[in-house]
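Listed next: structures, encoded as structure tokens.
Every read-out reported here was derived from the displayed coordinates using simple, explicitly stated rules and does not represent laboratory data. Keep in mind it's a predicted model, so treat the numbers as computed, not measured. Cβ atoms are built from the backbone, for glycine too; each structure is taken alone.
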Structure P
Amino acid sequence: MKLDNTVAAVVTGGASGLGAATARALAAKGVKVAIFDLQEEKGLGVAAEIGGVFCECNVTSDESVDAAFAKAREAHGQERVLVNCAGTGNAVKTASRSKTDGSIKHFPLEAFNWLIQINLVGTFRCIAKSAAGMLTLDPLEDGERGAIVNTASVAAEDGQMGQAAYSASKGGVVGMTLPIARDLMSEGIRVNTILPGIFETPLMQGAPQNVKDALAASVPFPKRLGNPPEYAQLALTMIECGYFNGEDVRLDGAIRMAPR
């Protein structure tokens, strides 16, 4: 797909981190970008910077997602590109014993479900609604109507202690990539997923420097955290390369996560 000012894109989680980097990279190609996020101040700032539009969006709500797509399409027309970066994480053991009093507790099921709703169901919700819109577009010369990029995590394949919910949510994103690509193949819509390793995101920026240094040292090469523009670079490759479809690609400096 040629990326220029005739193309509209939606980036969920586009107010910061991987999503913001991707929104900037798309805008640099001339693409009209809509940012879906709950962080209004940051989202408005990125949108103003790239000449895009901010749409407040909670990916766990049909009504919120519908309203965001309506606003984006009113401003830019039907999107041909969707990049799903909205997501979050937590870390709680499945079951554990207190070191102080010996009491036993398990992972709260509502917390497990909350993460699944955001990372997995929220991603699917945006895919389904965007793909339905893409079906209304005339195909391009090569028959393509759209391209979708999702964000999973290396935790989908080698999750650490306390990441049962997070790994399940991201593993679900990986698991649904090929079936969705097959669902949409006759309509000319491609679907791919990136599995980032340890990236320099706002969440990571709050960690102590010694922690970040230790994480960087654990990466085989290069021995540093990933930079969001590197994620954006791969996302754009997946969008622009017409033969890229149904794939899940790790972007992690060859790291394999240890148990803890």
Structure Q
Amino acid sequence: MPQDFENKVALVTGASRGIGRAVAVRFAEGGAKVAIAYAGNDTAANEAKAECERAGAAAIHLLKFDVADPEACARAVEETVEKLGALHVLVNNAGISIDGLIMRYKADDLKRMLDVDLASVFHLCKAAVRPMMKQRQGSIVNLTSVVGEQGNAGQTVYSMAKAGLIGFTKSLARELGSRNIRVNAVSPGLIETDMTKELPEAAKKAMAEGASLGRAGTAREVAEAIAFLGSDRASFITGEVLRVNGGLYM
């Protein structure tokens, strides 16, 4: 594996499992120092840390915090810089999905969804911009979703949050381009993760069959796309949404 992240520091949220863990491992394989951010599952976080160690991470730091807390987001970035020496790549992967028809949707669930899936990205980016501007270099990758692009019944709030990330990504890319900070998004389709395991089998089958490649994707396949955008190989790419959906939506 090429050492494309040697002397680089990457902070990945939601990194204890699923796509986030695959991303952290991919950065570790590239020689990065990795900050593994997670909400509460210590066992899963330590498993992710062990995987990153085996993959060759230059250093690893665990960050346990709620991304919905603006002050915790700021502290997480500060701690990453303090413990690992810098921050070159931020991957905003953490997210939840509270699904339901709009007629029955609770206001508390609406607030929680938007705080975790949308506002958290704002707070983390705001904090990360300061060290990235000082070093005049950085890459931010936000995880949106095919649902944010094409919509889905019963997921109005999830779709709203993920669509909002696309607008945020494009605007921030324009705002930070002059400082050599790139901002992009990755839009996965149906990916085999713990979150999608909860979907009804009929729904998963229909989505897989609706994709041109006729299958669900893997967390590793998404991680490769994120690693590309986070690396210097994508040095002239910003404000883009890279779809990793097997042809589910084009």
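Points worth noting:
- Value -14500, calculated as helix-only ellipticity at 222 nm (-39500 (n - 2.57) for each DSSP H run of 4 or more, over all residues; to 500), assigned to which of P, Q: Q
- Origin of the derived value 2.5 (distance in nm of label points 7 Å out along Cα→Cβ at positions 35 and 211; candidates P, Q): P
- When mean count of other Cβ atoms within 10 Å over residues 51-58 is computed across structures P, Q, the figure 21.5 traces back to P.
- Structure responsible for 20.6, with mean count of other Cβ atoms within 10 Å over residues 27-34 calculated and labels P, Q on offer: P
- Read-out distance in nm of label points 7 Å out along Cα→Cβ at positions 99 and 195, computed value 1.2, structure in P, Q: Q
- Comparison of P, Q - label where Cα Rg over 2.2 N^0.38 Å, for residues 123-170 alone is highest: P
- When P(r) over Cα pairs in 10 Å bins from 0, in percent is computed across structures P, Q, the figure 7, 31, 36, 19, 6, 1, 0 traces back to P.
- When distance in nm of label points 7 Å out along Cα→Cβ at positions 19 and 43 is computed across structures P, Q, the figure 2.5 traces back to Q.
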